[in-house]
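Below: a set of structures, written as structure tokens.
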Structure P
């Protein structure tokens, strides 16, 4: 997986009515459940329509096709996760606490949303751009990495963190979060919050200046 913090919706139509927004949300929720249960390939619009209790034509009215629906799922989950994470980070001034909270809040949000993690994994592995290349990946993560870099740069500016390459730390930071969720999917008995706290400890220990 990737991201959190910065998501820019591309597919939300302008001027939607409340009913239209609710219907799109219903379709997205049904699609997440179907993808998580049967995988990307078997998650047809017909199967999603059955889960949502609507006709396939209703989905086609709101989305131009499966690809647009998949992108909307990613943007919806990331948008909700980002709002949760940023909400937890608001008011924190210490870069150390910002780094810790970014990791632990991501785990907190996803802890009760295993189907979200499963669906995202399926979409990332299967959704393709028009040229056949993966729609999501490192090549679409620059905004996220830049946001994570700013956390670590703030720590360097304040004197809390030592000097290091902040892009390397940002990529490592997000990679660890991605692996945390991947390991949790493979081992559902995992205490996700405890894992997140340990991961955050590693990042802080790697970044902080040695005490003298």
Structure Q
């Protein structure tokens, strides 16, 4: 079993997207999504950034149970819930299921989404450089209820862009045991996305139990 960690710079419920019963990593982090060492059963850990005022905090952990292509993701009814609706709720706005290929030209189509408003072409090029979506039902998403990672596991807290992979196996199992047995960490969704505070004036009292 392998472990991958990276710093979550923005947390809108897009990458990762923890809604609809599945935690998915479909956009951003192509180096992880296409990593040759990534196998089913491996864990991905997202830690907090200085920008989010959550440095060295656990934002989420997901065990990879499925790995499928963008077209498979787009066409599978299980994940239609994650197709974005720009004028919908925050959950719908930040849906991550918006890439698929044109059947005639084989070119990438990016449906209207959070990645369509700024640098659309750049996002498309980056995201589709790894034609893979990582899926999990065994996940712990803390969001704005993130907690500080103990010093014993500071190796998981990467500084800056990129990812950590090497040397994490040595304490990986112990780290996941800490996550699973921690009374302050709820399996599934345990908080709202941190960056949703930017929409606070527009969307008050969001109840994640509805989703």
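Bear in mind these aren't lab numbers, they're just calculated from the coordinates by the rules spelled out. Because the structure is predicted, anything quoted here is derived from the model rather than measured. Cβ atoms are built from the backbone, for glycine too; each structure is taken alone.
Just a few scattered comments:
- Test item: Cα Rg over 2.2 N^0.38 Å, for residues 99-146 alone calculated as 1.40, pick one of P, Q: P
- Label whose coordinates, when distance in nm of label points 7 Å out along Cα→Cβ at positions 131 and 195 is calculated, return 3.5 (choices P, Q): P
- At a computed 2, 11, 19, 20, 17, 13, 9, 6, 3, 1, 0 (P(r) over Cα pairs in 5 Å bins from 0, in percent, for residues 19-138 alone), which of P, Q: P
- Label whose coordinates, when mean projected area of the Cα convex hull in nm² is calculated, return 13.3 (choices P, Q): P
- Of the structures P, Q, the one that -4000 was derived from, the read-out being helix-only ellipticity at 222 nm (-39500 (n - 2.57) for each DSSP H run of 4 or more, over all residues; to 500): Q
- Highest-scoring entry among P, Q, by relative contact order in percent (Cα under 8 Å, 6 or more apart), is Q.
- Of structures P, Q, the largest value of distance in nm of label points 7 Å out along Cα→Cβ at positions 67 and 179 belongs to P.
- Distance in nm of label points 7 Å out along Cα→Cβ at positions 51 and 75 from the coordinates reads 3.5; which among P, Q: Q
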